[in-house]
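Take a look at the structures listed below.
FYI, it's all coordinate maths here, none of it is from the lab. Just so it is clear, the model here is predicted, and its values are computed rather than measured. Cβ atoms are built from the backbone, for glycine too; each structure is taken alone.
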Structure P
Amino acid sequence: MTTTTELAGKVALVTGSSRNIGRAIALALAAGGAAVAVNARTSREDAEKVAREIRGSGGQAEVFMADIADAGAVNAMVEGVSQRLGRIGILVLNASVRSEKPFIEMGYDEWRVPLSVTLDGAFHCTKACLPSMIEARGGSIVTLGGMTALSGAKNRVHGSVAKHGLLGMTRALARELGEYGIRVNCVAPGQMNTERAAGRSPRADPKGVVPLGRRGEPEEIASLVRFLCGPGASFISGQTVYADGGQMMF
């Protein structure tokens, strides 16, 4: 990973950053010089490990526990980040819930869980962070989508709908916030080497499906997010970038 500090002076909030892709993003932004707010809903121990790793490398990081589906918790978290790290200029909306169930068996409460975290959480976090970005006349928001937003996925209708909603939110916000110098982009990972929750269906074999013939690593997504948050992407907004080894081609 490059050792430049193109994000020096920036404060980044990364939701769901205690494990997997979120963890890699937090580390990558810190490596770029940003002070990072590590967020988790329940896994404080994992979040603290990420923060310690950042501080151990000479970076600045603090842990903020919050359920981003709760507007009050988000407002308190953003206020805490502002007080302890400074004004948020980078928001990475990574937190999501990846559950599986046949649609015919799905209850409304189960339907709402991925939507409440992915979409309601994105709403609450963006609303809370926008005033300082508008005042600063600049900022970067990156949402984490997925291939299933367009391809769909068996037993994951609710998750596919939530990720598709992020695509629309990304594009609409990019149009609305551009006048303030705020850029909004989406990164859509493909098949990844990440820890999976119990009960998930077996991973698909990438050979014959992914042109590069392998799964991606969290660090490969993180480096793309870091680029989109930095000055090298200053004229990129409203875009969805598929980091999927070539699986989704249009």
Structure Q
Amino acid sequence: MAPPLIELKGISKRFGPAVILDGVDLRLEAGESLTILGPSGTGKSTLLRIIAGLLEPDEGEIYINGQLHRSAHDDLERPIRIGMVFQQAALFDSLTVEENVGFFLFQHSKLPRKRIRALAREKLELVGLSGIEKLYPSELSGGMRKRVSFARAILENPDDVTDDPQILLYDEPTAGLDPIASTVIEDLIVNLQKNSGCETYAIVTHQQSTIRRTGQRLILLYRGKVHWRGTLDELEASTNPYLQQFLTGSIHGPMEILGQQI
């Protein structure tokens, strides 16, 4: 049986005196989706950044394809490419859409610029944005900027067999969007899993529609610990008090905000 693409064991992270993650265990298998739930400030985005290799944990172990990953500079025999979609899209305002999508290849590959532009247009078409490659981010709606960041995350160098995203990480991809724009993004996440060649993803969200439209396996984080794990079907039936409070937005329950029990 193949090992999980990503496995975290006992992951902890502090920023100063604040404990952000406290002994988190997590597995991400090839071809599955993982939804990370929880109130704001409970370590969800930090966990995503540790998976992506953007942050080092203070304690714990990270396994990639079954191999212990000791630091961001490890030379693994079977490295994997991870694409990340940030909450605010993180586009360069001074670059066109085409230049944003192809930025990494423009900077770090020997591909001809004409070919990179063609590859960028292919990915833009895949996310439903044909014909906007010469526009600038300021000329796009919030939902369109998000989709541009999706195209950038799945762009790969076809001449480099190691440059093929195996995991996509989404950090609050529908935050700040209206319900219709959110539906477009949610449908895109599901379609990219089927059609982009990258079948595995993890998503951080607290939006109910995103949870139900994109979730398969889910975990709930609170104060840096996992308080519930389950599937989408189990989500509806669970009586876990942390999960129930999160889903209903109740002011009564075990979770606290700003240090006050609610």
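Things to note:
- With relative contact order in percent (Cα under 8 Å, 6 or more apart) derived as 24, matching label from P, Q: Q
- Mean count of other Cβ atoms within 10 Å over residues 20-27 from the coordinates reads 26.2; which among P, Q: P
- Comparison of P, Q - label where FRET efficiency 1/(1 + (r/R0)^6) of positions 100 and 180 (r between Cβ atoms, R0 = 35 Å, to 0.05) is highest: Q
- Test item: Rg/Rh (Cα atoms, Kirkwood Rh), for residues 116-187 alone calculated as 0.98, pick one of P, Q: Q
- Cα extents along the principal axes in Å derived as 57, 43, 38 - corresponding label from P, Q: Q
- Of the structures P, Q, the one that -12500 was derived from, the read-out being helix-only ellipticity at 222 nm (-39500 (n - 2.57) for each DSSP H run of 4 or more, over all residues; to 500): P
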